[in-house]
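Computed from the coordinates by the stated procedures, all read-outs in this text should not be read as laboratory data. Since the structure is predicted, the reported quantities are computational estimates derived from the model, not experimental observations. Cβ atoms are built from the backbone, for glycine too; each structure is taken alone.
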Structure P
Amino acid sequence: MTEAEVLAAVRQNPVNAAILDRLHALNAPQAHLVAGCLFGAVWNVQAGRPAGENVNDYDLFYYDPDSSYEAEDAVIRRADALFADLGVKIEVRNQARVHLWFASRFGQTRPPINSVREGIDQFLVRCTCLGVGVHGTLYAPYGLDELEAGLLRSNPLNVDDGRLYRAKVESYQRRWPWLRTERH
């Protein structure tokens, strides 16, 4: 699977296409559309299903050294206005803030993240480490072979006790039963 094929599958979901077309207007540093709406579109297209099926939400990452709640909230409000007509749940997260709330939400500590790409690099499942930036460029630090094969492997860069990884894998396999697992 090529980068062009992945981007074409991603854009078959009209919400992804609209978000990517407007992402520059969010005016958030290092802004990327990431995660489930991207790999889900690829797997849906592979399965002959609508690209937007089984997408829970749309995640936008950006990186601003101002890790205050107020600064992130301002970007969230801009995103709410920019994407209001899409009628979907959009989650905006400043990667500079992740270490501040991760333990209270997931029960595990995280070291500070220094860029959007560093945040993407640490997703629980290697083939889901995907992002599309403002200029439409695909970031896939582990390549595309595992994504195409539906191979779910744990990411050694993620400091997980296995519990969160298993929950993700179970969620993915409920939606795409043909996916297979392999611990890395």
Structure Q
Amino acid sequence: MDGDGKDSAPGRPARADARRNRARILAAAEAVFAQQGASASTEGVAKHAGVAIGTVFRHFPTKLDLLKAVVMNLQDRLVAEADDMVNDSEDGTDLLEFCGRVLETGVQNRAVFARLAETGVRVRVGDALQGLRPSIAQLLDRAQQAGAVRDDLDVAELIALLAAFCQEAMTEGWSAEFRQRALKILFEGMRPL
């Protein structure tokens, strides 16, 4: 490390405390933005994370960088959850649970997505879900084998349907009751004929 507290060698792994601080900042940003909206201050994020504002700026030089990192962190978490479901369970209902998680994650973070859109950065749910395609395909296959989902549904159709639901729920701010009803209708349409 050099005298200003930054890692001196690019490409060198971050120190453990730097990784912990980054994770705390991202968790705090997600919570603060979900509660106060994306216009919440970076100082508020620092306070919630229990770090100095300089630590936030060392990891995320601009608020836009922080917002983008929150989105990437959400996507990484969804990938990990999908992978866990694929690896840890043989239950044919995991696909439905995962669809619900994706919808809730999008709605909980709609302020972040809206703020990014204001800056010209568009977050397309369909693009994010494409990164989850292998896991979604495995969850779909498992649900079809269990007889929980119709055999003629393919992964591209499922991703398109889920992306449309999520995008609309985020844009329109669907209530919890509306989201549950929409998921119920989606799931009924996915049932075997």
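For distance in nm of label points 7 Å out along Cα→Cβ at positions 16 and 144, the highest value in the series P, Q is held by structure Q. Computing Rg/Rh (Cα atoms, Kirkwood Rh), for residues 24-71 alone for each of P, Q, which one ends up highest? Structure P comes out on top.
A value of -23000 for helix-only ellipticity at 222 nm (-39500 (n - 2.57) for each DSSP H run of 4 or more, over all residues; to 500), calculated from one of P, Q, originates in structure Q. Here Cα Rg over 2.2 N^0.38 Å has been calculated and equals 1.17, so which of P, Q was it run on? So the calculation was done on Q.
Each of structures P, Q was scored by mean count of other Cβ atoms within 10 Å over residues 120-127; the highest score is held by P. Quick one: semi-axes √(5λ) of the Cα gyration tensor in Å, for residues 112-167 alone came out at 29, 10, 8 when computed from one of P, Q, so which one is it? Matching structure: Q.
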